[in-house]
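Colleague: Take a look at the structures below.
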Structure P
Amino acid sequence: MRFRFTTEPATFVERPNRYVVIARTSSGEHVRAHCPDPGRLRELLVPGARVHLSSTPRAGRRTTHELRFVEHPEVGTLISLDSRLANALFREAIHERRFSPFDTWTDCRAEVTAPMACGAIRSRIDFLLTDQGSERLWIEVKSATLVEDRCAYFPDAVTERGRRHVSELTEMQRAGERCAVCFVVQRPDADLLRPQWDRDPAFAAALAEAEAAGVLLRAYTTDIALTNASMIGPIPVVTGRGLSRP
């Protein structure tokens, strides 16, 4: 996937809230940039980190730029911080039929309302695939950016919305639907993915329950550049609490 935007390098200064960062451009100007990833990002957005912004001035908007990428403060790996990119990359991979079991579809729809409620809420599921036999596969896509010792973790911060989505897929799977949760790791340096049992035990437990119910769990790493990106995985998803690797 080639990006339609261009970027300029800048230096991260501070993050006054989850959705705004202050960065210093090469000319010395301090600008406000929208941060599309609401996660903690504490290991990435440290003072002095090199980030890449695109200019997005619009009347009435409080930010003049969009935060696109950060270079890992220690190893320099380029990491995408746009959680919306995960869905776009996954959609591209579906259309190119790059990964099993998502390569036999005949129809792909996005943002389809779930056929049953989880509690009082019926969520919109990211993708619904249909094959020639009209069998359906519901897919929820999640973006991951946190990697430690080549292990990707999700989520970076507590996500009640993510837990609800996973629980809803579990209910659908038990009712006879086919469902999957797919993690797009927006960097190339991970060998597996785990849920964050310590940081968000509710989501981790929901993911383990989903796996036990038969929900497919998949994860893919991503090759990120300033002008393009593509999924290069897959890597295994390990839901258990243990530290052993597959």
Structure Q
Amino acid sequence: MTPNLIDINADLGEGSGKDESIMPLISSCSIACGGHYGTETSMRTTVQLAKKYKVAVGAHPSFPDRDHFGRKLLSMTKSELMQSIFDQLIHFYAVCETEEVPVHHIKLHGALYNYAAVDAPTADAVVDAIVTTKIRPKLYVPYRSILAKKAENLLPLVFEAFIDRRYNDDLSLVDRSKQGAIIERPSQAWQQLFEMFTSQTVTSISGTVQPIVAQTYCIHSDHAAAVPILRFIHEKMQQHSIPLL
């Protein structure tokens, strides 16, 4: 990606009610495809909205866990997980094909995102599911993750960092149940994004500066302040002459 542009992505199609407001403020989106949320109708509606605003479209598979919105670690065999991810992707690809929208990327959701970053069998299941579809879009992955290592010779990788979440010293995300895990104030969200973008570092929740590499930056659509944060970020980007990708 061009280094002087910022790619901002959001997880959409999750029933937040904010998709119409968020879509004009981002350059790529990851759309829930039935694991933690999503139906063919919601996928199609979100893909059409992305097409309207010329936003790159990606699949957002997860553990098959609608009850906990994909944020609970499930015990599954490798073959069960691979089949679930494969089914979600195939369903999403079919929608994109009928809408004549290319699949730009894949990004895991919630507990699956976090666990595949540190657990080799889970990462293997993810990579195997993607490769089995015969379609190989970009894969959004955390920097220095197991998933990145497993996929690096098989899929084009894009390192991702988060605008609205605090990091631990090991670059894992602070658990949502802990105080300060979610960045609420637009100014603090911009400060973290600007540090990561300009310095390739992030200040962890302990106050230490850690190296991080990212080419795309995510905000969660279910964040209560997602729209104000994005609007503030756009104002600051204009001030610094940094265009959106």
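No lab work stands behind these numbers, since they all come straight from the coordinates. Remember, predicted model here, so these are calculated numbers, not experimental data. Cβ atoms are built from the backbone, for glycine too; each structure is taken alone.
Colleague: Can you rank P, Q by distance in nm of label points 7 Å out along Cα→Cβ at positions 199 and 231 and just name the one with the largest value?
Modeller: Result for distance in nm of label points 7 Å out along Cα→Cβ at positions 199 and 231 over P, Q: largest is Q.
Colleague: Using Rg and Dmax of the Cα atoms in Å, for residues 55-142 alone as the calculated read-out, with 17.7, 50 as its value, let me know the right label among P, Q.
Modeller: Attributed to the structure labelled P.
Colleague: Any idea which of P, Q comes out highest on distance in nm of label points 7 Å out along Cα→Cβ at positions 7 and 71?
Modeller: The maximum falls on structure Q.
Colleague: Figure out for me which of the structures P, Q the number -11500 belongs to, where helix-only ellipticity at 222 nm (-39500 (n - 2.57) for each DSSP H run of 4 or more, over all residues; to 500) was derived from the coordinates.
Modeller: Of the structures listed, the value fits Q.
Colleague: Further, regarding this structure: Could you tell me which structure in P, Q was used to calculate P(r) over Cα pairs in 5 Å bins from 0, in percent as 1, 7, 15, 19, 21, 18, 12, 6, 1, 0?
Modeller: Q
Colleague: Once relative contact order in percent (Cα under 8 Å, 6 or more apart) is calculated for every structure in P, Q, which label goes with the largest value?
Modeller: If we compare relative contact order in percent (Cα under 8 Å, 6 or more apart) over P, Q, the biggest value is for Q.
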